[in-house]
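The numbers here are math on the coordinates, done by the rules we state, and not lab data. The structure displayed is predicted, hence computed values, not measured ones. Cβ atoms are built from the backbone, for glycine too; each structure is taken alone.
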Structure P
């Protein structure tokens, strides 16, 4: 069993219970069911992180290095074409499958693969220069 997997199970159980209890009050036009459920789980995860967050003192130099890296990644992502950035974030950050991304963006699956390859290469080059 992975470390912390009990916590993951607890958070998921809490999220599903909250969703079940709130389902009758959920408005039909509010959001798609999957989006609504994702948001409930997301909020439960944030609650768990707040509950278990431990403050750790970091040297100022480390904090500055992390912030610099974050800004570099953010800048490099902004430098990508919006279509490439969307594919990259959906696949690499949100872990959608190619066919799901194709459906979301209304493009062929092959275009998803092509844009993803292009976006990764441009991001790699941009971060290598950063």
Structure Q
């Protein structure tokens, strides 16, 4: 079974075409929105997975969890057979819809058989910019 090595929320992800090296630009731990409710600009989620002893398929789900546990949007990947020791899976999140300040989470789940198992939760603290006078 594949194992999540690490995950990061950032502004953008750049992959060099010649070397296949990756740059994760401007890590995000919090967002300040002009007004609430509101939506943040798009951002990215980068993950690195390590292949297990078997060559099972990897399927993951990224979900937004709002303060209080309410579920937001989600993205489910297609099943992917891992052929190398390490595998990157990245996603662009179209913007975080926030109705109030607080701790939002990007939850990463891995499909294991018929069930989803949480493997990571990345916090994003949302606040409102102070009004300008």
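Looking just at Kirkwood radius over Cα pairs in Å, which of the labels P, Q belongs to the structure with the highest value?
P
So helix-only ellipticity at 222 nm (-39500 (n - 2.57) for each DSSP H run of 4 or more, over all residues; to 500), computed for just one structure, reads 0; which one of P, Q is that?
Going label by label, the one that fits is Q.
Of the structures labelled P, Q, one was used to calculate mean count of other Cβ atoms within 10 Å over residues 91-98, giving 16.8. Name it.
Q
Figure out for me which of the structures P, Q the number 2.4 belongs to, where distance in nm of label points 7 Å out along Cα→Cβ at positions 19 and 51 was derived from the coordinates.
Value 2.4 for distance in nm of label points 7 Å out along Cα→Cβ at positions 19 and 51 corresponds to Q out of P, Q.
Comparing structures P, Q by relative contact order in percent (Cα under 8 Å, 6 or more apart), which one has the largest value?
Largest value of relative contact order in percent (Cα under 8 Å, 6 or more apart): Q.
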